[in-house]
Each structure stands twice: as structure tokens, then as C-alpha cells.
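In C-alpha cells below, several structures.
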Structure I
Amino acid sequence: MQKIKMEFDNPDNSGRRLRCPHCREYLYPADLETYCLCPYCNGRLENGPELEDFVIDPLVRQWVERNKNQ
């Protein structure tokens, strides 16, 4: 089975997004918080460290920002 490469980008520093390798729609972390499925085509995304980092990154940034001044 061939591993599908995930494509990430961050236009205008507005937050990372992932292009679905199946239908090519842009996905945001909130789209994948519960399931590793594309909400547009139901394509399964391989769960791994890269995808986990993508999903939790906004939460980590929010936590760091909140606790930076304590």
C-alpha cells in the first residue's frame, strides 16, 4: 500500500490547512478533530504524527498564548 503524502500550507499566516489527498478540498483542524475522514468526500486520512500535530496545533497555540504572561 502506497503512503499518501499530505500537503499543508499556511496562506497569509492565517493558520495551517491541509489539502485532502482524495478530493483536493482544503481541510482545517476543526474538520478532523473527531474522525480522520474528509467531510467532503469521506476519504480516509492516515492517522499519524503529522496529522495529529495539525489537529492539535491551534489548541497548543491558544494554550501557549494564554499562559505566556503568567
Structure II
Amino acid sequence: MSNPVEVNLMGLLDKLLGRSKKAAGDMMGDSSMRREGAAQERQAAAEDRAAQHEEMAQEQRNQAAEAHAERENT
């Protein structure tokens, strides 16, 4: 699994790149570039949400393992 900080940084960079493409598409009147930028922004946001959910799931797995270990020791 990747480092969470690295994942967050890559997500931020993807969002910024998407936003930049969207703005460039607006300025140049290039609807294709604008759509590409918007899609990249949405994908980065979705990946960010997925990473957050994976982190929460890992926390739950860790808590369950700790609870199981405590039950085994008592």
C-alpha cells in the first residue's frame, strides 16, 4: 500500500492539473480540454474518497484484530 501522504499529494496534484486544464480550455475555447480537465478533477476526487475509505477500513480491521487479541488473552 502507498504512503497516505504520497497518495494525498498525488491526488492534490491531479486535482490541480485537472483544474488547470479546465481553465486553459475555457481561456482557449477548447471544450475538449475543458472536459478532459473536469474528468481529471472528478477522478482525483474519487480516488481521494477511495483512499479515505480504505484508511477507515484499515482502522476497523486493526481495531477488530486488537479486540480479538484481547479476548484471546483473557
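List of remarks:
- With percent of Cα pairs over 16 Å apart derived as 49, matching label from I, II: I
- Computed -33500 for helix-only ellipticity at 222 nm (-39500 (n - 2.57) for each DSSP H run of 4 or more, over all residues; to 500) - originating structure among I, II: II
- Origin of the derived value 12.1 (mean count of other Cβ atoms within 10 Å over residues 27-34; candidates I, II): II
- Identity of the structure behind 0.6 (criterion: distance in nm of label points 7 Å out along Cα→Cβ at positions 11 and 51, calculated), options I, II: II
- Of the structures I, II, the one that 29 was derived from, the read-out being relative contact order in percent (Cα under 8 Å, 6 or more apart): II
Read-outs throughout are calculated quantities, based only on the coordinates presented, and are distinct from any laboratory measurement. Bear in mind the structure is a predicted one, so any value in this text is a computation, not a measurement. Cβ atoms are built from the backbone, for glycine too; each structure is taken alone.
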